Structure P
Amino acid sequence: MELKLARSEHDSKPKKIDLKKITEMVEKSNSSILYFDRENSHKDLLALQDHFEGEGKSFYMREVKFGLSANEYMYEVHIL
């Protein structure tokens, strides 16, 4: 599974990260906060949640709006 990280510039393309890399980050620091781009499907983010909850981790996700437009948001994910 590949997910797109949040953009650092408004007109840039989002970078991709795979499940293996996310798992390594969580194991290394025992928790992580990640920001994902709005182009990710909600279904993929729920699959990510199922994966980490299956490993006994806590998973918290919310939408973060950063502008007035309806498409100016990203997903904030906490994995503990």
Structure Q
Amino acid sequence: MSTLKGHVRHPDGVATVPLQGRVLPEHREAFNAAARASKLSVNLYMDSLIQYLEEHGGLPLLSKPKPQAEELPIQAA
């Protein structure tokens, strides 16, 4: 049973592994809000999203983000 009342999680005994990464705070909140609205735990929402994507063409390959500038554009004094 999920720790969130009314939310569904993986059945007991299902093997799972951790997956971690850093995202922007607003992306995390959007993800959590979608899980809440779906009445799913974040874990089950993520697994369901991956399964949905795999059933509809697979996980997309994305382009690399633009590299960050190595130095700040500060005017010399």
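With FRET efficiency 1/(1 + (r/R0)^6) of positions 40 and 64 (r between Cβ atoms, R0 = 30 Å, to 0.05) coming out at 0.45, pick the structure among P, Q it was computed from.
Checking each candidate, the match is Q.
When relative contact order in percent (Cα under 8 Å, 6 or more apart) is computed for each of P, Q, the one that comes out at 27 is Q. Once mean projected area of the Cα convex hull in nm² is computed for every structure in P, Q, the highest value turns out to be that of Q.
Since every read-out is calculated from the coordinates, none of them should be taken as a lab result. Because the structure is a prediction, the values reported are computed rather than measured. Cβ atoms are built from the backbone, for glycine too; each structure is taken alone.
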